[in-house]
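Scrolling down, you'll hit the structures one after another.
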Structure P
Amino acid sequence: MSVTVRVPAKVNVQLAVGAARPDGFHDLANVFLAVGLYDEVTVTPAGELRITCEGPDAAEVPLDRSNLAARAAEALAARYGLSPDVHIHIAKDIPVAGGMAGGSADGAGALAACDALWGTGASRDELLDICAELGSDVPFSLVGGAALGTGRGEKLRTLEVGGTFHWVFAMAGRGLSTPAVFREFDRLGEGRDIPDPVASQELIDALAKGDPDALGAAVSNDLQPAALSLFPELADTLAAGRAAGALAALVSGSGPTTAFLARDPESAAKVAEALRSSGTCRTVRTAAGPAPGATVLGG
């Protein structure tokens, strides 16, 4: 018996970041949109907890207890007095260390898969509590669709989406550490009064209407200056996408993946081709959102 769960990548269409809190985290207004790039997480009973991984950049995925998928299995098992003796296999298609929550997706996927495998009967709220303990982006990976994340991103309010949004993602030649990007955000903000993060009503309305032009005018990422400071070459990728007609170009989350909003599938294909030939990125993918959250495929 095994259970496979499919989990989506995300793009942050707004990431408003407050000043560092005493606990080191930052208050956020984080508007997530799940997009159709997926990892698949399969759990099978085993003699001990172990992880394997295949797919692009699989060699960069940790296969020890630091992996969020392993931590998810351990957390659920501890809550229900079980042994986390499963083989977790991750088939990766979400970029690694790319600012698209691939690790968080794997944590949510393993949690949902172990819940189904073990028949724990955990409620949605219990699973979301465990997700929040694992990391700020993990709850959204479970829920999918679109949502506003507050606190450090883990407190979710589902948002309405009135249409399909077409995206192009350019993967960089190396990764960026999320903690390093936040440290750079703090360094760049020294001596400045950083306002409390607030979600953009214009952006929320644009999602609800399914209006790509309005969404393109409203997207923002407070971490983008920090990501560009650490990885200046990303500016060339952003410029190439804008020149090809993208409605918006921004760093996705903490980066270094860059995200480009297109009006329709044809425009997305044009932007993707321009980026591929620009020499400014490693690989290019297209995907549409919203996409569903963690979904059990088989058992």
Structure Q
Amino acid sequence: MIEIHTAKEIQTITNTYQKEGKSIGFVPTMGFLHEGHMSLVKKARKDNDIVVMSIFVNPLQFGPGEDYEAYPRDIERDRKLAEEGGVDVLFTPAPEEMYKAESTVIASVKKRTDVLCGRSRQGHFDGVATVLTKLFNLASPTRVYFGMKDAQQVAVVDGLIDDFFMDIELVPVDTVREEDGIAKSSRNVYLTQSERKEATALYKALRHGARRVSEGERNPEVVKKEIRGILEKTSGVIDYAEIYSYPELKSLKTLSGKFIIAVAVKFSKARLIDNIIIEIPDDQKEDE
């Protein structure tokens, strides 16, 4: 595995791979790697000749009072996991490398951001879109890999690639979960022992919602109310429990087509998100 730190280095390497006709799978991360990240690497390794991973805690996507400085970091452990997982090139730039001076251009995401996490994290997805545009230009990927745990981010990336005619295939990868159902996340380390047990309620609530849909419930308000009822039994504060079309993230009066059930709960030192994507087949729409 090669580790590089500058924009010039990664451009030189990826340009060489392109000239050799090699496909590049790119896995952008903020580090503190876990099994969820490694599932992306595994998929990228299977699909491509070369796997490039970036580790960069992007300051632009953290708002006032958010945990940029406290965000967990362990670069030595990350290097080991990346190499063991089959990463060929590890890109670990410093903030001043990615943002050398006051920016001339910052991406502004206009759709798919006024709901879910984007509603309470103003400017967050502008920061995500800005850094990903930079990283995509540097890594020149054939395919990019994102976990569906942050499904709103996947929807925003889908729009970014489409709107700017990027010749990149977006590959969403299913959420990796612990044995008790909780989604793998770098922020899980902030949960107290009791909160860790309570956190299983997120996935239980989502599964309950999916079950109600499978039973024929088509009123999103009914499903959301029942989901909130499960989440209210925890000590956390419900940020949201919502249902939207996917990936458009628009409100639905009746459940149909492809949609997301998404939840977020704030515990004492960690805000957890989770979701499931459901698609109602055409032959079931007549039951609406």
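For which of P, Q does distance in nm of label points 7 Å out along Cα→Cβ at positions 105 and 185, calculated from the coordinates, equal 2.1?
Among P, Q, the structure yielding 2.1 for distance in nm of label points 7 Å out along Cα→Cβ at positions 105 and 185 is P.
Between structures P, Q, where is mean count of other Cβ atoms within 10 Å over residues 169-176 highest?
P
Thinking of P, Q, which structure, once volume of the Cα convex hull per residue in Å³, for residues 121-176 alone is computed, gives back 79?
On the way: P: 129; Q: 79.
Only one of P, Q returns 79 for volume of the Cα convex hull per residue in Å³, for residues 121-176 alone, namely Q.
Taking 33, 22, 18 as the value of semi-axes √(5λ) of the Cα gyration tensor in Å derived from one of the structures shown (P, Q), identify that structure.
Label of the originating structure: Q.
Using relative contact order in percent (Cα under 8 Å, 6 or more apart) for the comparison, can you identify which of P, Q gives the largest number?
The maximum falls on structure P.
Read-outs: derived from the displayed coordinates by stated rules, not from any lab. Please read all numbers here as calculations on a predicted model, not as lab measurements. Cβ atoms are built from the backbone, for glycine too; each structure is taken alone.
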